[in-house]
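Student: Listed below are the structures to be examined.
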Structure I
Amino acid sequence: MVFKKPNKFLIDMINQNLTIISNGEKQWIYDKNKNEVIVKNATVMPIPTFAEFIQNILSYYEPELIGKEKVIDKECYVIKLKPKFSSPNATIWISKDYLPVKIVMDFDGAKSTTIFKSFKLNIGISDDFFKPPKNAKIKYG
């Protein structure tokens with residue numbers, strides 16, 4: 001995942017062979033298997049700060065520290081997030097330097113796992129980074 005304030009992002013979904021890219025105005029869903037891009041208007045939604053992200057979690061979940069566990073060679077706190085409403089069940093692994101390392105969401109038995117292998121903060125990414133591959137077939141949807 002790559003984020004750039006206020007609303008640019010790139011999410012590489014390795015297991016699905018998809019990359020989702022947004023420059024804040026357009027959103028591209030790139031299917032690597034088909035070398036095809038679906039173009040949509042982006043939903044204007046600013047990327048939250050870390051404090052806003054935590055605040056959002058706390059408004060929907062009741063956190064419970066359930067232990068410690070090593071994930072990709074990082075000692076982590078394991079936190080069970082119990083939904084206050086009809087949100088999915090979730091567990092999050094937070095490193096000792098308070099960065100998320102792993103998130104598992106359980107949507108009634110269908111699990112989604114995200115692992116953050118590395119973090120780089122404030123690295124000065126060019127806006128040109130948030131574009132789909134030039135050789136992909138374009139579809140509008």
Structure II
Amino acid sequence: MHFNKEILKKGITNWEAGNENIITVSINHLGIKITVLCVYAPSNDKVDLENDQVYEKLNETLINIGTTREIIFLGDFNGHTGTKVNNQVVGPYGETRINDNGERLIDLCEHHNLRITNGYFKHKIIINICGNNIHEN
């Protein structure tokens with residue numbers, strides 16, 4: 001599907017700031033109803049309660065959207081979701097590590113029949129050096 005910025009802007013039917021972590025934008029494009037969720041989840045070193053509240057609000061938002069719209073998640077979930085073979089949510093090409101936010105995101109996606117698509121495509125291995133730590137991305 002091709003997206004033209006000006007056409008998409010005309011197709012915006014609603015937007016809402018659910019809280020400081022979630023914004024939803026509803027778009028009708030070529031007869032397709034789309035909801036884009038822009039999300040920022042606190043990092044894993046935040047208190048679990050703060051992360052729980054964000055994911056509870058996300059779950060509530062997804063329930064309110066329902067199943068009649070295409071849903072696109074964008075943002076920073078501060079989550080690492082690992083890799084899985086023959087899985088409906090996580091693909092085989094993600095990072096190998098998993099963290100609490102990643103587990104929360106996987107659970108949310110499983111509950112709402114969503115996919116984390118970046119794990120379904122091969123990525124270039126990039127070495128990231130931060131201080132004395134070396135990370136493969």
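Values in this text are rule-based calculations from the coordinates and carry no lab data. Given the structure is predicted, the values throughout are model-derived calculations rather than measurements. Cβ atoms are built from the backbone, for glycine too; each structure is taken alone.
Student: For distance in nm of label points 7 Å out along Cα→Cβ at positions 40 and 88, which of the structures I, II scores highest? It would help to have the intermediate numbers written out before the result.
Tutor: Values: I: 1.6; II: 3.3.
Going through I, II one by one, distance in nm of label points 7 Å out along Cα→Cβ at positions 40 and 88 peaks for structure II.
Student: Comparing distance in nm of label points 7 Å out along Cα→Cβ at positions 8 and 112 across I, II, which is largest? Working shown, then result.
Tutor: Numbers: I: 2.4; II: 1.8.
Of structures I, II, the maximum of distance in nm of label points 7 Å out along Cα→Cβ at positions 8 and 112 occurs in I.
Student: Starting from the value 17.9: which structure in I, II was mean count of other Cβ atoms within 10 Å over residues 32-39 calculated from?
Tutor: Working: I: 14.0; II: 17.9.
That value comes from structure II.
Student: Kindly point out which one of I, II the value 3.4 was derived from, the read-out being distance in nm of label points 7 Å out along Cα→Cβ at positions 64 and 80.
Tutor: Details: I: 0.4; II: 3.4.
It traces back to II.
Student: Ranked by relative contact order in percent (Cα under 8 Å, 6 or more apart), which of I, II sits at the highest value? Mind showing how you got there, number by number?
Tutor: Numbers: I: 20; II: 16.
Largest calculated value belongs to I.
Student: With helix-only ellipticity at 222 nm (-39500 (n - 2.57) for each DSSP H run of 4 or more, over all residues; to 500) derived from the coordinates and found to be -8500, which of I, II does the value describe?
Tutor: Details: I: -2500; II: -8500.
Considering all the candidates, the number was obtained from II.
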